[in-house]
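Values quoted throughout were computed directly from the atomic coordinates according to the rules given, and no laboratory measurement underlies them. Keep in mind it's a predicted model, so treat the numbers as computed, not measured. Cβ atoms are built from the backbone, for glycine too; each structure is taken alone.
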Structure 1
């Protein structure tokens with residue numbers, strides 16, 4: 001019986017990955033024509049919650065109330081982020097990170113982009129697993145930890161929305177060209193949007209405490225932190241900021257916490 005269940009789960013996961021891989025293949029072809037790879041971030045934002053919804057609905061989840069709560073949270077998070085990034089992609093030139101990647105890779109740019117898009121397809125499944133794992137919590141009804149999880153999620157989403165708005169307003173002011181946004185949350189963290197993005201995943205750790213797969217919610221939290229701060233988020237963003245703002249950004253790095261919001265330091 002357990003083997004049958006494991007085979008069923010494997011099939012569910014494989015279907016989710018295959019769907020993401022096909023979508024990313026098509027979008028890589030779009031990117032080939034438009035020379036704007038920013039679409040991969042938009043696709044990831046929409047695909048991750050959709051894959052999470054598929055994993056939840058295709059599985060035999062014991063608590064429907066918690067299942068639909070997680071689906072609503074996942075959809076709101078991913079679609080909010082997806083539409084925000086989509087507006088940036090269609091209204092701005094290609095993200096400097098991807099322009100630099102093209103220049104650095106030269107004639108191998110498109111093969112590298114293909115691999116990059118397919119890696120993103122795998123990541124949609126990886127980051128959807130905490131949604132599924134949390135939904136496997138078999139506790140009846142909604143408990144205190146569920147409520148605390150939703151509260152943390154609301155704080156995180158509100159913080160991310162405000163961070164994005166603060167940065168957008170700063171960039172829209174032509175007087176700030178070449179300067180670094182150090183207003184609002186950006187005074188206390190160089191990447192408050194990333195911090196609040198990470199914070200919202202704590203919600204699924206709390207909601208998933210009664211799940212047999214609770215460890216996946218913790219694994220997801222750690223993996224997301226590592227990805228944001230060491231691999232895909234902060235490193236590339238900071239490299240691009242230094243290329244575009246130079247010493248102005250280096251001074252900002254000396255006074256402002258990289259990730260966790262902390263009081264700014266004074267230069268000696």
Structure 2
């Protein structure tokens with residue numbers, strides 16, 4: 001149980017954790033995906049600790065499916081963050097895509113004007129050192145949007161990182177919307193971002209659901225921000241295992257083994 005709060009927080013950083021999804025392929029359709037356990041702890045605990053390590057001013061967890069169970073657990077496990085009003089909740093009662101999910105956190109971050117780190121509640125193995133390097137990259141490049149990418153030899157199903165001939169990051173294309181050429185790209189989107197708060201919510205208002213999934217993609221903010229001549233960048237994570245989302249029982253077992261090796 002984690003009931004501590006960092007002595008100081010960064011007023012220039014807030015974190016949004018996406019935790020509204022169902023565990024459709026986890027052999028228990030009645031359980032929130034982020035509540036499936038990895039080495040005895042719900043996945044969401046790992047991600048909240050990732051966020052807490054950066055000492056943010058706010059952590060907004062976007063809850064949806066079976067949200068009462070998620071909130072009750074976090075209220076107990078992170079009492080210190082809750083009592084300090086660092087940890088808050090945003091509600092996504094309809095699953096309309098990742099862009100829609102982040103939009104629900106706007107009220108929780110009202111008045112905040114720094115950078116927003118967006119994490120996925122089903123990506124528990126991201127190392128704090130990697131997050132800090134990613135944060136440093138975002139700051140040093142003075143980017144409005146920074147995307148955490150990674151090389152994946154089997155990228156099927158993932159959004160692809162599209163770069164210009166000179167290597168500059170241009171956009172993300174989802175697998176279902178990608179051309180045959182784009183599907184050969186091995187560099188993929190991890191779903192983890194740093195975004196300036198004002199640009200984030202402004203861009204999200206321009207996102208449409210005119211795509212193969214009929215959803216509001218968070219990835220679309222890259223093209224929207226870039227079109228305004230603001231800087232976007234992508235930083236490559238060293239290991240795919242760190243950013244792999246957990247969608248199946250098999251992937252949960254793989255993550256358990258990877259966690260054991262990490263601390264061996």
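When P(r) over Cα pairs in 5 Å bins from 0, in percent is calculated, the result is 1, 6, 13, 18, 21, 19, 13, 7, 2, 0, 0; to which of the structures 1, 2 does this value belong? Present the calculation step by step, with values, prior to reporting the outcome.
Details: 1: 1, 6, 11, 16, 17, 15, 13, 10, 6, 3, 1, 0, 0, 0; 2: 1, 6, 13, 18, 21, 19, 13, 7, 2, 0, 0.
Considering all the candidates, the number was obtained from 2.
Looking just at distance in nm of label points 7 Å out along Cα→Cβ at positions 15 and 239, which of the labels 1, 2 belongs to the structure with the highest value? Before the final figure, lay out the partial values.
On the way: 1: 3.9; 2: 1.9.
Answer by largest value of distance in nm of label points 7 Å out along Cα→Cβ at positions 15 and 239: 1.
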- Query: Suppose you compute log10 I(q)/I(0) by the Debye sum over Cα atoms at q = 0.20, 0.24, 0.28, 0.31 Å⁻¹, for residues 127-166 alone for every structure in 1, 2: which one lands on -0.74, -0.88, -0.96, -1.01?
  - Reply: 1
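helix-only ellipticity at 222 nm (-39500 (n - 2.57) for each DSSP H run of 4 or more, over all residues; to 500) computed as -8500: which structure among 1, 2? Intermediate results must be reported in sequence, preceding the final value.
On the way: 1: -24500; 2: -8500.
The read-out comes from structure 2.
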